[in-house]
Structure P
Amino acid sequence: MNFYISLYMYIKKILLIIALIGLVVGGWFAYYVYQAVFSPNTNFETETTTIYIPSGTTFPELRKILYPLLKNPSSFDKIADKKGYTNKVKAGRYIIKKDLNNNELVGLLRSKNQPIQLSFNNQERLENLAGRVAQQIEADSISLIKAFKESTFFNEHGFTIDNALAMYVPNKYEFFWNTSAEQFRGRMLKEYKRFWNDKRREKAKNIGLTLSEVVTVASIVQKETAKVDERPRVAGVYMNRYKNGWKLDADPTVIYALKKHRDDWDIVIKRVLYKDLELDSPYNTYKYKTLPPGPITMPDISSIDAVLNYEKHDYYFFVANVENFGYHKFAKTIAQHGRNKKQYVDWINKQGINR
């Protein structure tokens, strides 16, 4: 009897020891899991940091981006694998907070792609626009300019290489950083159609211009004056000339023609010379009565609306006002304009501006 009691007590002790070992191991495992899943693992000096994950990034490539930000990289790897993220790395822009745990970090990288505020304005050519946009999204300038100049896209949507810049309405837009060139172009087409609502389209029709022609005239207005309040009056001058069959005689179009002819877009021309007016170019409005083939720059929305709502007046001439810099003096007759122009020419000669 004593033998069985002793055996029972022995077995009981063994089971108790096994149970204790199990509790220790289980506790250690639970602690390990807690540490791996819930313990803070991001570590950097600032409260937040931003990372950019390019399209097509593999998990090993992601490690190189993330590892400098982590206390324990290997624990992140294990949780990412358990949650199925290692084979589903998502491109984008992510704002990571300090002291996130691995569970939170994986969740953020799966679903918190943060958009950017993309803006552009006053770009002179599609190439300039591509460069400006490439500074803000993943698509590079080469892929962007290729998308901007795709002939199939032109044919489908009624644009040409000369007027394609008119499709890109300058503003601030929300985009995901990992936007492709084609996605950007497609979004801009939608914004173009949204901008040209029924009201604006009706105004363009009423003044006898196509949408592209409105933008072309607006681009000249944009170059002529930086004063938003003066733009409707300047637009009125050009519309008076256009409707009466005059040449526009716009200096900015000659400057654009010179740059295009020389293929030198960095040249600075402050003064148009008489010899420049002889340049044979469809952009030279001193030589041809027709509007230029397309915009000579990307006009602001204020310039586009200035053309659509141009001031009705009898002015046909204007020249820089040296008594009120930034603005212009307007004239109804060539004689009055001659007096205004002489004042400007005298001033510019005194400044020594020869080109």
Structure Q
Amino acid sequence: MTTLRDHLARWAGTDAARRDIAGALDAIAQAAAELSDLVALGQLGGRFGDVVGDSLDGDGQKALDLRANALFLDALRAAPVAVAASEEDLDPVVLRPEGAPLAVAFDPLDGSNNIDSNAPIGCVFSVLPAAEPGRDPGAAFLRPGDRQLAAGFVLYGPHTSLVLTTGQGVQVFTLDPRDRAFRLTHPSVRMPEGRREYAINASNKRHWSLPIRVFVEECTAGAEGPRGVDYNTRWLGCVVAEAYRILLRGGIYLYPGDRREGYRRGRLRLLYEAAPLAMLVEQAGGAATDGFRRILDLVPSDIHQRVPLIFGSNDKVERVTELHTAGVPQAGQRPLFAARGLFKS
């Protein structure tokens, strides 16, 4: 069975730029394999779910957040990566002062609130060209998502999966714990249409904007509603786990902006969560939007900028976009027009 290293070697060939990208991806994979061993130990490895510091999202920095961040940064120092941007660091981290061709942005541990409950966790990463010589290294990250050279995520679940795109489709590799090699198990993933599933945190319904409420109510109306079929809902508290399911099964994920303080511009980070996930979703034939705009067209104003994120099968994402652009307001960001949908408020 093809290993990740074999796959990257064939993809890179003799192209020096691709070989650099392959080196960065291999470093990420090796760090992920090491972290997978720690995650598998659970409480036997330590009190990884303990809050040990403040975090940018206000949920508190967990012990495993810091361990994961250190693992990825150490691995990237041995790769051709000039600078890294992490959710766990306020500013970009320069890895090679003398320069290198690549920059990597990552969330080292998505879903860290799931650590103590043995629910899914993961990481998300994005590979970009480094900044031009003489510029601030952090400028590499203030580019639209369609400048990404590669993107992916790792999901630590019953097994560990690495989902990857280098701009030529989406491949899924599964970690073989016997030799710590990632092996290709799902080549050329294409997202199915028509799946009757949606993922959203319904406890926030009272805070949603009208377009989101309309879409969800169309789904919950079931076979008697405008969509004409019954829907199931999912929510795992880990965007990586949601993305894995949707890439393989179809459906839609929604983490919109809402009326709560600190959530009006969304909650996920554009640079190292939304953009890499959007690249994967588009490469698998789906779509990703903030409600109005394609995620990959957006340019971060800073490395920790938040954004609403809606991704999944084209038919469902198109419906959500239609509800926004037809004049239905988004969480106070758009002028109030008449709502066009089955449900009004």
Structure R
Amino acid sequence: MSRVAIIGTTTWGVTLGVVLARKGMEVRLWARTEQESAELRDARYHSDVLSGITLPPQLSITSSLSEALADAKAVILAVPSQRMRQNIKSVPDHLDGSMLIVSAAKGLEIDSNKRMSQVIADEISPGFWPNICVLSGPNLSQEILRDLPAVAVVAAWDEAVARRAQKLLNTPNLCLYTNTDVIGGEIGGALKNIIALGAGIADGLGYGDNAKAALITRGLTEITALGVTLGANPLTFSGLTGLGDLIATCSSPLSRNHYVGVELTKGRSLEEIIKSMNGVAEGVATTIVAHNLAQQFELEMPITEKIYKVLFQGLSPRQAALELMEAEARHELVGRRWKLFSLFKR
């Protein structure tokens, strides 16, 4: 029986643990404290995540990192992006040459502006770098827990490594594709949360489906522009980790980032909204990093800029929408320092 370790009792971490255990794999879920570990073991359900769904017997919970990672084929890091570095720092002594290291976090680190695979690489031996993988795609946890069909992408620099992760982690209701564009997979998965904040604002203001479709489409172009600047393949953003994830996150009320956008239109402060939530809305921190990167590369990212001003500079959601509509319209693939027009023009 294959064994997988999962670092983090987040919604996504517990969800992955449940679906892999249902497949028949031995899953060890690492909790940060013995108290949390004991509560999960005793209750066998995670009240904040599972809504009464019982944890499968193949899923065990431990606060011992050595016990969690012993003889594991893969370690999945399903932690908030701003805590990835402190979590991966605990892992290197327990790695071996064949263990897959899978990032399931969709965010960017504020202090460094780095992607999660870069953060992981910073804290482990270069000999383990080829084993780093990224899991991303349109994956709403509550649907996956109900065994509704879903797909995702596992990306690694080496196609053979991606296929090894695919074979290990593929389940009957969570079908995994492979890719070698790690940068594109991570940028698409992270920046779609910014656009989801905007989609929530559009829905909260009652602007309708035309406006939201425009926001999603222009948002995808903006994401692609930054991704290409960082070295991603532009075609990746038309796939599951780009367009697919963007559609799911912008359209579903199950999305935390969409929820934050809606709540902002009600006049609630960002601090109040965040305090009322069980999970992390990754788009908030990602907006800071994307704004930093846009300035660094002198890229036009108007949606990101407006969301940044709404979150951190007091711009009202309605005024942000008006300013976006009043912006000068040009060729849709042209923007300052964008490389898209030269890639796609006929």
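All of the numbers you see were taken from the coordinates with simple rules; none came from a lab. Nothing here was measured: the structure is a model prediction, and the numbers come from that model. Cβ atoms are built from the backbone, for glycine too; each structure is taken alone.
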Notebook entry, point to check: Once distance in nm of label points 7 Å out along Cα→Cβ at positions 79 and 159 is calculated for every structure in P, Q, R, which label goes with the largest value?
Noted result: P
Check: Given that semi-axes √(5λ) of the Cα gyration tensor in Å, derived from a single structure, equals 70, 20, 17, which label among P, Q, R identifies that structure?
Finding: P
